[in-house]
Structure I
Amino acid sequence: MDEFTPILKYVSRYINLTQGEEDFFTSLLKIKKVRKNQFIVQPDFICEHRSFVVNGLLRSYMVSNTGKEHTVTLAAENNWISDLSSYIFQEPATLFVEALENSTLIQWSYANEQLLIKTVPAFEHFFRVTSQNASAMFQKRILQGLSMSAEQRYNEFVNNQPSLIHRVPQYILASYLGITTEFLSKIRNKKIKKS
């Protein structure tokens, strides 16, 4: 049971489970350990699992027709990662999901999620609230990309995710922020000179 403590703590922020419901929930989970640079989702294959990050760091990204990588999501401890569209609709993925560090995940399958919702109705509330939160965060990220300068986006990232600034490789951070690696270097150098 200890191996599932992180996800039980996370879930308890949204819903209260009886011991029986908790036991049923954990019976549907599996631990997955992934190595740095290992993929857990790839385009053209259906994303079979939701993944909760216990420790480590992953990213989801797409590759454009010109071969350019566009990082969509960064997920460290106590965050989720998948190709959500592929998972929800059970259709081929469009994203890669890659471990940036050796990582431990807790996963459940789409079929087990459906069983969980039918068996423990409180999870309807859990998924509704967490989905709303995720949608709001994605909207915020899109609006920042449209309305903020590159430097403002970088500052926002530093303020909101300071623990990731030294864990995410520079080329991936640049991709996440929608700028070139060279421009990210200029922003960082400018900040160093100011301090």
Structure II
Amino acid sequence: MNMFEIVHSLMRQFGPEQWTLYKGKHLLSFVDNHDVTRVASILQNEKHLPLIYALMFGMPGIPCVYYGSEWGEKAEKSQGDPALRACFEEPQWNELTEWIAALAKAKKESKALNYGGFRQVVLTNKQCILARETDGERVFVAINADSEPYTAHFDAGCGQATDLLTGKLHDFGGGSTLEPYSAAFWLMER
């Protein structure tokens, strides 16, 4: 997962500058749908799958999860519509499903994640921290797409936050460490 390309594209679409393409618009966003190869079949590293959903729920827009993708269903467009639009006997609830449910809960409960501005705070090839901000709150969307831990040093504007995904307190002092293949939504209320 190349975070440079992804974040630069998002900044062109939603960034703080007045010229960005979709500033202030609440567009539907998705990582796959009924007409394309499912994202679980595209990613070369399956540990990136939860992270792509964290990015989708953390960016501006209305996230949409295509049925079956919430448990990591795979299908290639070359297999045709029956593969892409499969009929499932029952849900396959798993860790990815739990993760997406936590992301959806965080999005639902955060004004900043729904309506906040969008800016880049930290960007490397394998990590990013994005800020979503409204008058009442700021959420840092932090993603580490690397197999090694990453510690980011940046001015958060305060000392502590609550991770909307885990409920745990996060201390910005001394840097913010992200475990390998992890994401956090750090909420700071003002």
Structure III
Amino acid sequence: MQTDDQKFFMAGNLLQKIVFLDRDGVINRDSPYYIKSWAEFEFLPGSLDAIKRLTQNGFTIIIITNQSVVNRKMVSPDDLQYIFEKMCESISMDGGVIKDIFFCPHTPDDDCNCRKPEPGLINKACQKYDIDPSDSVMVGDSVKDIQCARNAGCGKAILVKTGNGIESENILAHIQSAPDFVANNLSDAADWIIKNHPAN
């Protein structure tokens, strides 16, 4: 018998195995000074293995990330693209696959519809790959990530305690917007996702 957690992955008679991941604070260490170069990028312990295990279990992984460093003029679009390429290269060498990356370059003052918690990035990914968001899960470390998942209609939202996760957990509890699962880190989140997916 399937649990309620297992059912959310079902799409008719087909299985959609979509995981949206935030980047900073989930895959790599975040910084109050932003990640401005590959030299400043550091994978969090276990994140490479988590992505590999999700990949091996048939999940399609798409990164959804705010990168206001671009419009803040702290990095160029080419600089950011280089960081993405090196990140994906490292993930691939470890056995994981990133399907695509959707990022928002805007600052909060730009009033766009793609900066999380707005759902624009996930909506764009769903349109590009014909994804039903209700069959997906979003993993993030911030209030914005969980709110973005809800605004986009994601089936489940997971908060990780790395990055801003511990502070975010308290805020989400205060505003009565709890995630579906609180994980210690991305590895813990991957365990939960894989465990609650029905067998092929």
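Coordinate-derived values only; no laboratory data. These numbers come from a predicted model, not from an experiment. Cβ atoms are built from the backbone, for glycine too; each structure is taken alone.
Determine which structure produced the value 3.0 for distance in nm of label points 7 Å out along Cα→Cβ at positions 33 and 49, calculated from the coordinates; the candidates are I, II, III.
Values: I: 1.3; II: 2.2; III: 3.0.
For distance in nm of label points 7 Å out along Cα→Cβ at positions 33 and 49, the value 3.0 is produced by structure III.
For which of the structures I, II, III does the calculation of log10 I(q)/I(0) by the Debye sum over Cα atoms at q = 0.12, 0.13, 0.24 Å⁻¹, for residues 57-168 alone return -0.56, -0.65, -1.38? Let's see the in-between values first.
Details: I: -0.54, -0.63, -1.58; II: -0.56, -0.65, -1.38; III: -0.44, -0.52, -1.47.
The read-out comes from structure II.
Of the structures labelled I, II, III, one was used to calculate helix-only ellipticity at 222 nm (-39500 (n - 2.57) for each DSSP H run of 4 or more, over all residues; to 500), giving -10500. Name it. Mind showing how you got there, number by number?
Working: I: -14500; II: -7000; III: -10500.
Derived from III, not from the others.
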